[in-house]
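Take a look at these structures.
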Structure P
Amino acid sequence: MKLFNLKNAFSLSVVLVIYAAAGLLINSGFIDSYLFLNIVLIGINIILAVSLNLITGFTGQFSLGHAAFMSIGAYASAVITAKLSLPFWAGVAAAAFFAAVAGLVIGIPTLRLKGDYLAIATLGFGEIIKIIGLNIDYIGGATGLNDIPQYTTWTWLYFSVVATVLLVSNFVRSYNGRACIAIREDEIAAEAMGVNTTYYKVLVFTIGALFAGVAGALYANYFYFIKPDSFGFMKSIDILVIVVFGGMGSISGSIAGAVLLSIISLFLQSIPELRMVVYSVILFLIMVYRPNGLLGKAGFKFFKKRGARNAYSQSR
């Protein structure tokens with residue numbers, strides 16, 4: 001089993017070519033600031049959707065508090081870079097760390113719950129984080145935190161997205177990923193076969209929170225200004241809609257869903273009051289005519305080791 005083979009070399013070449021080509025277009029001014037803003041939003045949505053898909057799509061844990069981890073990451077990075085004047089890599093590291101710790105802390109007591117009870121618990125956690133943010137003056141309180149340095153560049157965005165997709169897809173294809181899929185399919189049977197279901201559920205919750213924190217850092221250090229209301233319940237719903245639209249348990253579906261729904265949101269900016277109506281119609285049509293999502297169970301193979309067997313078609 002070798003990681004370095006012709007197929008992976010080709011995949012790496014494609015990744016680098018896309019990075020170089022897009023960077024050239026940005027530097028030449030062909031991609032203007034408005035278009036780049038939407039590219040940033042798409043990249044952040046991909047990270048959020050892929051990380052939530054690991055929790056909801058692959059492990060079957062219904063979470064409605066993913067935006068809370070993004071909020072923790074955003075404020076952690078903002079404090080590190082704006083308040084303490086430290087470099088951006090320190091902000092990203094702090095965002096990932098504190099979001100992962102929050103995922104671990106909330107995951108241990110709540111992931112013993114299932115279904116609607118878990119959804120309500122994670123929803124409550126998201127509201128708690130929002131209320132805390134509204135009442136801490138050091139981070140701006142209800143008025144928000146501004147003057148955040150704009151450190152998010154094309155390089156940071158692109159390789160954060162690539163790292164998220166690469167790590168999550170390889171995790172899903174690993175022994176741990178197969179255990180998570182077993183929990184999703186039948187938790188009782190998985191536990192009977194010796195799978196430590198609580199451990200794996202907490203593990204994916206922590207990993208998903210970590211990447212959501214990274215997305216929050218990218219968001220905070222691009223838009224200069226953040227406030228707790230930006231990471232409320234509706235933001236979690238937005239992320240969940242992307243996951244369902246693209247396909248539960250499909251990383252390639254999460255990518256496609258993030259791109260398409262971001263483009264749809266772009267066209268709906270002039271009529272924001274109809275945005276959630278359109279989202280509801282999209283979800284209705286998907287559930288009726290395409291219940292497996294936009295790409296269903298389409299696979300996504302990224303830097304796959306030679307000879308590795310993909311035992312589950314759901315592994316992306």
Structure Q
Amino acid sequence: MLVLNRHEVESLLDLDRLVEALGPAMVELSAGRVSMPPRVVAQVCGGAGLLAVMPAFLGSAQILSTKLVSVFPENAALGLPSHQAVVLVFDAHTGSPRAMMDGTAITALRTAAGSALATKLLARPEATILVIVGTGVQARAHARAVPRVRPIQEIRVVGRDRARALAMEEEIARGLGIPTKAFALGREAFAGADVICATTHSAEPVLRGAWLEPGVHVNSVGLNPNGRELDGEVVRRALVVVETRAAALAPPPSGSNDLRWAIRDGLIGEGHIHAEIGELISGGRPGRTWPDQITLYKSVGVAVQDAVAAHLALEAAEQRGVGREVGI
């Protein structure tokens with residue numbers, strides 16, 4: 001069995017290839033040709049964290065894998081990622097373990113790649129201003145991914161911790177060469193925004209419908225079983241696209257309170273979910289239909305995306321001779 005650490009996974013995964021590979025997988029998922037049961041979650045006593053199991057089998061590519069992921073929101077205070085994971089890849093013909101790899105990098109990169117894919121499908125082609133809400137791992141991954149699919153000329157970092165926002169501002173500007181500025185949370189940060197990426201674990205909304213301007217596209221990847229990062233007005237005003245309807249509307253901690261609470265409060269019905277990503281790609285449902293339309297991709301994370309990312313990493317590792325073989 002091949003073992004890959006975080007640095008190796010990050011060096012092996014090509015974001016452009018990952019964005020491209022996610023498309024056909026999402027089509028198969030929406031068509032019912034992927035075996036992907038609902039994630040199984042064990043809650044840690046006191047609600048301090050959770051451990052989830054996320055298996056998937058993609059028949060067309062013969063990819064079989066599972067991710068074990070822990071979510072401990074208070075880890076930021078300890079200098080640790082809130083999401084930590086391991087991905088296991090198996091031989092689809094024999095069930096033999098082929099690889100074990102760091103899943104923290106897989107999670108960050110496949111989530112950002114999913115948002116980039118949604119941006120490619122839904123954002124206006126001329127989008128140049130990107131606003132990122134959050135200053136963690138996902139925020140940084142989205143800063144790398146979204147400019148690959150749109151001609152971003154300005155990035156704004158919105159964070160409640162001014163020091164962390166300024167540090168990320170400097171990091172992005174230096175690493176990507178794109179003018180970047182830190183903002184406090186509020187309407188001013190979103191003025192003129194073309195693409196907004198909400199990447200927080202906030203229990204209180206960090207994005208409000210009243211702040212959205214016509215034509216903006218929103219990616220929301222935050223998932224908090226005790227709250228939401230979007231207020232109901234964001235959801236009500238937007239054309240809503242998800243990975244799968246079943247995953248998005250599942251009860252916490254797996255599903256999205258952003259959508260469930262908007263339904264609970266009578267702002268929308270379940271039919272307000274316009275499409276799944278796979279349906280947009282296959283042509284089963286249309287995407288943006290006019291320039292001033294507000295669009296929203298609400299992601300809760302699905303195992304087939306982990307499977308595709310892990311397969312690409314393993315394929316690259318085998319080609320380059322990266323990793324360590326261990327017996328089991």
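Just so you know, all these numbers are worked out from the coordinates, no wet-lab data involved. Computed from a prediction, not measured in an experiment: that's the story for all the values here. Cβ atoms are built from the backbone, for glycine too; each structure is taken alone.
Suppose you compute distance in nm of label points 7 Å out along Cα→Cβ at positions 90 and 106 for every structure in P, Q: which one lands on 2.7? It must be structure P, since only it matches.
Here relative contact order in percent (Cα under 8 Å, 6 or more apart) was calculated and came to 31; which of the structures P, Q was it taken from? Structure P accounts for this read-out. If helix-only ellipticity at 222 nm (-39500 (n - 2.57) for each DSSP H run of 4 or more, over all residues; to 500) is calculated from each of P, Q, which structure is the one that comes out at -22500? For helix-only ellipticity at 222 nm (-39500 (n - 2.57) for each DSSP H run of 4 or more, over all residues; to 500), the value -22500 is produced by structure P. Tell me which structure, out of P, Q, gives 25.2 once mean count of other Cβ atoms within 10 Å over residues 114-121 is calculated. Clearly, the read-out refers to Q.
Match the computed value 14.4 of Kirkwood radius over Cα pairs in Å, for residues 154-249 alone to one of the structures P, Q, and report its label. Label of the originating structure: Q.
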